[in-house]
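Once you scroll down, you'll see the structures, which are given as structure tokens.
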Structure P
Amino acid sequence: MDLKQSDGWRYLAGWSFILLMVASATLQHDAEIILPEIGALTAGTWVYRKTAWTRQPLKLFLVPSGTAIIGFLVNRLPWSYALKVLVGLLLMLLLLKGLKSNLAPAFATGLLPIIINATHWTFIVAIFFWTICLMIGAWIQRPRSISRVTEASANHWQMLGFISLVFVWVGIVWLAGQPQMAAIPPVIVVFFEAAQQSEYTVTTALKQWLALSAAASIGVGIHLLIVSWLLTTVIALPLVYLWLRALNLQLPAAYAFPLLALVLPANMFNKLPTSAGLAAAFFLGSLLIYHQILGWVRMAATES
């Protein structure tokens, strides 16, 4: 049976890969080995087979590993949590620009060491290992005839808009006394991807908000009922998949939420559904407003 053509085998390989990561963390009693965005990257390469990812396997290793190192080093600085998030994101943007990549899940691998306060080098080793495995998996799935891929990174205006809105959000949550809400990685990932689209509709924004909010709730709810990391993953990931199928939406970032719920500090875990919903409403709502205004301006220019 051709692995490249069989959905069943691809799904099985993808889910098995994620479960292997969680199982290894369980055996070693080390939550830092659980990398939520590996779930998103696996879904993108094995379940949805995003062409830009499977055609550039090397970047599946280089970009997330690079942002993880940035986040790990920034986390060691004696700065406030919010400042670490802002500086880390800015450096990650520059890395993506330098590598000419739009691999948005890399933001999440960079934010994770700041969120969970990763201090052991096992985190970096785990990133290297799992991203190398992803790279090999993407290489296996490469189309037989590969055309030259030119992937442009976000332009300067998109980067400025992205970091500016993140700065506003961080300021809002800091003033509200909720700094732990400054970084919700899957939301940041979806916002970065959506910000580069030429069109963004109310329907798309609503579907993405529902997907992210529900995925966060599923992750937290299942983990509250089942303490086991492995069983939570076994139950939660298929539920997220079914929810996305119901929404007719392909959103790899949503698969990170059940894994994120396993590693979050206690002060962030219970608030994750609320934080995800509010953050998604702010970022996606702001992007939607921008596109609506842009549409009105274009219409007025056409009529004149």
Structure Q
Amino acid sequence: MKFAAVDIGSNAVRLQVTQVHYFRGQHSFKKLEYLRFPLRLGNDVFLNREISEENQYTFKELMKAFRILINLYGVDDYMACATSAMREARNGKKLVTEVREEVGLVINIIDGNKEAELIKKSLGSHIDRKTYLHIDVGGGSTELNVFKKGEKVAAKSFKIGSVRTLGKDVPLGVLRQMKEFILSQLSEEKTVFGIGTGGNINKVFDLSRPQKRDNYLSIEKMREILRLLENYQKEEKINLLQLNEDRADVIVPATKIYLAAFDTARVQRIKVPELGLKDGMLLHLFERNLRK
């Protein structure tokens, strides 16, 4: 079986095509294609509440390209999800309708709870009996999941993200709400472990240059990387640290959001499984088709 996931975020749009091998009750995923296009829809929406005509055109052209790739790979099923920028845009639903009619690609505008649910699905075996605070910082929203004894006990989405806070201070009101939620769930826990997903924490993890690829990052190392990033200008991040241009200006505000949340829960060690929304979508597609 071949599946495709289209993740339409506030900072970038991604397509992943994956082949699933299923034999005797066991399955494995093999990535066939991955494409990330730096279309920052959040720039329009978080300032003007609408997607500009220029970005509407670019978005439609990108969806045409994705539709062609999906067809060429002979995908059996696909899922396309748009998150905070599209759901907050006054013309978001209209654009999605036009793409369905003109391109033949069906896009689901999902709320923060559905986004958190799909991201949680991708974590799979990374959740054990310990207490975890999982954080996914996107361009326009931050999703939190709390796990205890292997079960999700609480989840909430907050309107705080790397693109939304670009060029301005983190909104104290939303930050306070996020901290209150964390304390309400974890203040009595002696030890809380962290799980971080999203492109920015993946890049922080890469910059930490771990000697062993054990997917763990200490909170001290995360602070060290933040200080490094804050001391570099955008061009230095691009040329010296090899960051993509659209990553170079959002990684600092994103890292500050992660640290604010992890510090509130007194997390000292963070697991970075390098998974996210698209991985949850692919697993959802596999489960959906397995039931057929």
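None of the figures in this text is laboratory data; all of them are computed from the coordinates on show. It should be emphasised that the depicted structure is a prediction, and the values quoted were computed from it without experimental measurement. Cβ atoms are built from the backbone, for glycine too; each structure is taken alone.
Annotations for the structure displayed:
- Parent structure of the calculated result 0.50, given that FRET efficiency 1/(1 + (r/R0)^6) of positions 200 and 272 (r between Cβ atoms, R0 = 25 Å, to 0.05) is the read-out and P, Q the choices: P
- Test item: FRET efficiency 1/(1 + (r/R0)^6) of positions 8 and 120 (r between Cβ atoms, R0 = 25 Å, to 0.05) calculated as 0.85, pick one of P, Q: Q
- Among P, Q, structure where distance in nm of label points 7 Å out along Cα→Cβ at positions 24 and 256 as derived comes to 5.4: Q
- Read-out relative contact order in percent (Cα under 8 Å, 6 or more apart), computed value 24, structure in P, Q: P
- Label whose coordinates, when Rg and Dmax of the Cα atoms in Å, for residues 56-159 alone is calculated, return 14.7, 50 (choices P, Q): P
- helix-only ellipticity at 222 nm (-39500 (n - 2.57) for each DSSP H run of 4 or more, over all residues; to 500) from the coordinates reads -13500; which among P, Q: Q
- Distance in nm of label points 7 Å out along Cα→Cβ at positions 96 and 176 from the coordinates reads 3.3; which among P, Q: Q
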